[in-house]
Each structure stands twice: as structure tokens, then as C-alpha cells.
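Okay, got some structures for you below.
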Structure 1
Amino acid sequence: MSHKYQIVNGTAYCQDTSKEMIAILERLKANQTRARFHWGDTKTGKDWGDVWGVRGTIGRSTGRIKIPLLIHNSRSLGGGGMLDHCIVKITYANKKDGGTIYQHPKYHQ
């Protein structure tokens, strides 16, 4: 299976990820913001309801194609690849900052 990517600042994002979402993810990565990600259907806005592996900061894999990773915490040595093209909502992970960073216009659970 052949994947096509759009490379921004050295990170390979899925070709289906919007420019707006890439800009948000790049800002979160640069600021090392801990966030809670909601994966879902970006056409309908429906949240898939995932509760495991949804909080962390954004890192980047090593190797030839550097994809965005969700790093659980500062003690973590790595993380899983992000479904950057399936994000329907992003909120701050800590209660101090609180609030929504991004929400799909048709977001629902």
C-alpha cells in the first residue's frame, strides 16, 4: 500500500489532513502542549469514543518518513502514530488550561 504525505517542517502528515489541522498540530508540537485528541469521522464529525491513548504531547518519529507521534508523558520514550487525518476535536489535557483547541463544525458523539 502506497501512502502519500504532505511534509511540513520535516513532519509527514497524511495527504487527507487539512492545512488548518496541520497548523494546529505544528503549534501544539512547538509549544509541547499536552492535549486530549478525539478521533472520528471527519466527514460527519462523529467521535469514535476512544478513551485509551488519546492524551499527550506531539512528537515525531525517526527514520526516513517522520510521522507525528502521540507521546504519553515526559518520561515516555516513544508513542504511537497519530491519526492526524481523523481528528474531530482537541482539548487541553490539563484542567488548569481547560477548554477546546479545535472542534469539527459537525462534532457529535
Structure 2
Amino acid sequence: MKRIEAVVKADKTSLVVDAIKKAGAKGLTIFPGRGQGKGERPMVHSSRGTIRHVAEYNEVDSIITIVDESETDAVIAAIVNSAGTGSKGDGKIFVSKVDEVIDIGSKQKGSLAL
């Protein structure tokens, strides 16, 4: 099994979630966050709206799913196709190996726990 974590722009989250589900993932978790990377940061207004400045961070979401190894490439492709614009700052995907999954409620293990 593989753990796939995609850090994407917050405005792309719903597209990415739909694509991940269509690619075969059975569930996912989303964490909102702020990040700083290669992408351009947005302009924001001051509290009174009279001054504009560059935001220190971008609004991002981290989307995590665990899939069988056979589904890994399809899920990665779905994320890239739904979040990618060809620009810096589109996001990152991290893939790592998962040794064991256990469903707390049903006590099932492995792929059955997904």
C-alpha cells in the first residue's frame, strides 16, 4: 500500500478530491494550511483596504489518501491532471510506503481496512 499526500492550491482542492475518488481511492483526509514555495504569492489588502502588499504565505490544502499499489499511478495522474496548470507553485505530491493499515472499528487489516 502507498500513502499519497498532495499539497495543492486551496482553490484546486475540490477538483483534486473528485479526481482522486474517480481514480479509485476509497477515502481521503484534507488539512488546510499555509505554505511558501516557488509559486507567486497573492496580493492582499490591509485591514482598511487602502494598502496592498504581497502575502507572506499561499493558502494550500494537504490531501492524504492510502491506496493499493496497483492504484498508485492512476491516483498520481489524477492529481497532476486536476491540479496542474504548468506553473510554479502548482503543488507537490509525496508518496511513501505503508506497512500496515488497521480499521479501528472493524479491526480489519490491510486492503480490507481501506
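Every number in this text was worked out from the coordinates using simple rules, so none of it is lab data. Note that the structure is predicted; figures quoted are calculated from it, not measured.
The table that follows gives values for the structure above.
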| item | result |
| --- | --- |
| Structures 1, 2, by relative contact order in percent (Cα under 8 Å, 6 or more apart): label with the highest value | 2 |
| Among 1, 2, structure where semi-axes √(5λ) of the Cα gyration tensor in Å as derived comes to 20, 18, 12 | 1 |
| Which of 1, 2 yields -4000 [helix-only ellipticity at 222 nm (-39500 (n - 2.57) for each DSSP H run of 4 or more, over all residues; to 500), calculated] | 1 |
